[in-house]
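These notes open a run of structures that come right after.
Every number here is computed from the coordinates shown, using simple stated rules; none is lab data. The shown structure was predicted, so the numbers you read here are calculated from the model rather than taken from an experiment. Cβ atoms are built from the backbone, for glycine too; each structure is taken alone.
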Structure P
Amino acid sequence: MQDLIIRNGHLLDLAVGLDQVGDIAVENGRISRIGSLEKEKAGQEIDAQGCYVTPGLIDYHAHVCYGISDFSMPADLACLPSGVTGVVDGGSAGSSNFEAFYRHIISDSVVDIKAFLHVSNVGQPTHDYPEEMNPDRFNKHRILELCHRYPDTIIGLKLRQSAEIAGKYGLDPLRKALLIAEEAGLRLSVHSSNPPGEATGILELLRPGDIFCHVFHQEGSTILDDKGKILPAVWKARERGVLFDMAHGSMQFSGLVARRAIAEGFLPDIVSSDLSLLSLYRQPTHSFVYILSELLNLGMDFRQIITRCTETPGRLANPDFTGFMHQGAPADLAILRVMNHEVRYKDRYDNEYMGNRLIKPEATIKNGVVMFRQYDFL
């Protein structure tokens, strides 16, 4: 007898070529069988007819350094109700407080947590004032020590490069951060809204694999030219391997920029939320699946969206990635329903637009255990 069988769902994991209606069985916390399992019995069964069954979603940029960073949110409470079983902290902690983050939060979380380490020593402890951006004060020795000590947790370095944060230092913090990232052998994620100078100045410095974060912002220099088209330098950066992360957030996402980019075929490489206590369950961000729904209404296909919050972050975080939904893999799963539902959006730039579809999370399974289930999904 299996521990759990999810029946009649549309199984979707394009990383392993799975895109079909079927059943999936779980035993001892791992996927035991996939296919037509009418004759199999289980201690618990879920009828997922009319729903997608996907890998547990991965939010590649959020703030979950709860209790250390005053705007970070509790990972388990924020993630599991949205089908998220893995989250990457977007640089809440720096070299001075990362080990407190690791010992008191990461090690004790149900949701899998990995992290970008902020190059500024204390990370982003508060939104009341910006972090120290003097590149001479970045503690390279300590950063490298931590990256070598926690190679399975620290998957990159983080820098915020907005003009109001970098101030008089301009692009010098970025240049110094890239040198440290190169020595650490890690990618760098760069917060890029309202950059000092042109956005192309940041893009020209980034290496293949580095991340241009908040790609759809609408403050200062953006990815669009004065005619609303994607800048040639943006296409060139993508061609040489620079990655573009949506990182929605409450202050960094423009529906106008996103719609124009998507219509031109420029999709984000990574779909992430930048959720924190400042935006969780509040407009315009609300929750991870609410953000996915917004992209659905702005023109992205459901499969394009799911790939960018499952397979893509899976590959970025794990060089030995082989997909999620196969026999023997940990049973981290999300059950999602795409509903017809009218919704009105208004972003922080006062762009207003309507949508007619929402993605509803019906259940979240972590290591074979149902950790969340809608009260009407019985």
Structure Q
Amino acid sequence: MIAKPTTGDFSFAQARSLISDLQKPRPMIYWVDFLLTAIIGHALFFSMAAALRRLDFSPWVAAWVVFAYCGVVVLYMRATMFIHELVHLRAGTMTGFRVVWNLLCGIPFLLPSFLYYPHVEHHRRKHYGTEHDGEYLALSHSPRWFLIGFLLQGLYVPPLAVLRFTVISPICWVFPQARPFIHRHASSMIIDPFYRRPEAGQRVRRMILIQEVLCFLWCIWFFVSNFYNPVVGGWSDPIWPIAYAVGVGAVTVNAFRTLGAHRWVNESGEMTFEDQLLDTLNYPDRPWITELWGPIGTRYHALHHLFPSLPYHNLPTAHRRLMAGLPADSPYRKTVRSGLMQALKELWNRSSEATVTRKQGTATISG
């Protein structure tokens, strides 16, 4: 049995009063942050591709390729995580930003914003940690090999994304009867493979179709323009393996981030508000490191679950106020971890403990 931390009572009203003036997003911060991130990331990507096309493997070129690759993975992940903000921004606001994000990031990365619409279910208090939450698995009760497999998903997610928009999307256009199944099982950015996405309204269905078409056209253009090299008469352009390697890197880093976002202790059923709070984690220390793997406010995951609409640029200030203003025994303080490795070690130990418990239970039943 995995123990739950004991704490005092949590006052949501008190916490809200401490950060009530931080609820309004500042569009200029979103625009500057995203555009700089995307532009620099794209510049590094194409400079890396140009260096590899030269087939010059001198130490300086190799060092640049390694530096550019690490920079691209970090920057592309940061740009991608703005999808999290799009879901929580008030409907009808920052429309231009939503469009530009999809054009510069969502469509080229085959992560259009419609894939993340079900994220709101993760924040419904009656759905969190249940079968209605596609972003939750009982990882603390899973065997260790499952955690390792979770980290290896980067190897197959990029090809699946290509398959989704080059093959499955056209199938839905030609055979509309396939659409309901694809919508339920292959149209969400989630971690639970058994999650069934709820039906969508007409407006969302129209948006899904538009974004599917754009992703399909992008894939066709990418294949035609970057794979065939007329100079050598073959499929020799290195940009495809580069794009795949970047995708694997970004998905893997995000998998580590995801494992550190929660304690993952819920096996089934609805959790109390305080149990949900204690199941999420914050990483306020060393932002020059934590911001690399937990960008756009995702390193303050417990705080985000308390106030989902709080803009990412105000989360550090909000966390400092809560730590200064809440009582010493507040459950919120139990959400803080010094670093990602601490949380991953705790998760690994809980998984080991659960494995031992299962083996003992099996032995008892067999005896």
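Figure out for me which of the structures P, Q the number 10, 37, 38, 14, 1 belongs to, where P(r) over Cα pairs in 10 Å bins from 0, in percent, for residues 141-316 alone was derived from the coordinates. Kindly include the intermediate steps, with their values, before the conclusion.
On the way: P: 10, 37, 38, 14, 1; Q: 8, 24, 31, 26, 8, 2, 0.
Derived from P, not from the others.
Using distance in nm of label points 7 Å out along Cα→Cβ at positions 53 and 341 for the comparison, can you identify which of P, Q gives the largest number?
Going through P, Q one by one, distance in nm of label points 7 Å out along Cα→Cβ at positions 53 and 341 is largest in Q.
For Kirkwood radius over Cα pairs in Å, the calculated result is 22.3, so let me know which of P, Q that is.
Q
When distance in nm of label points 7 Å out along Cα→Cβ at positions 285 and 309 is calculated for each of the structures P, Q, which structure yields the highest value?
By distance in nm of label points 7 Å out along Cα→Cβ at positions 285 and 309, the leading structure of P, Q is Q.
Here distance in nm of label points 7 Å out along Cα→Cβ at positions 77 and 125 was calculated and came to 2.3; which of the structures P, Q was it taken from?
P
Work out the source of -6000 here, i.e. which of P, Q gives that when helix-only ellipticity at 222 nm (-39500 (n - 2.57) for each DSSP H run of 4 or more, over all residues; to 500) is computed.
The read-out was computed on structure P.
Can you tell which of P, Q yields 27 when relative contact order in percent (Cα under 8 Å, 6 or more apart) is derived from it?
Derived from Q, not from the others.
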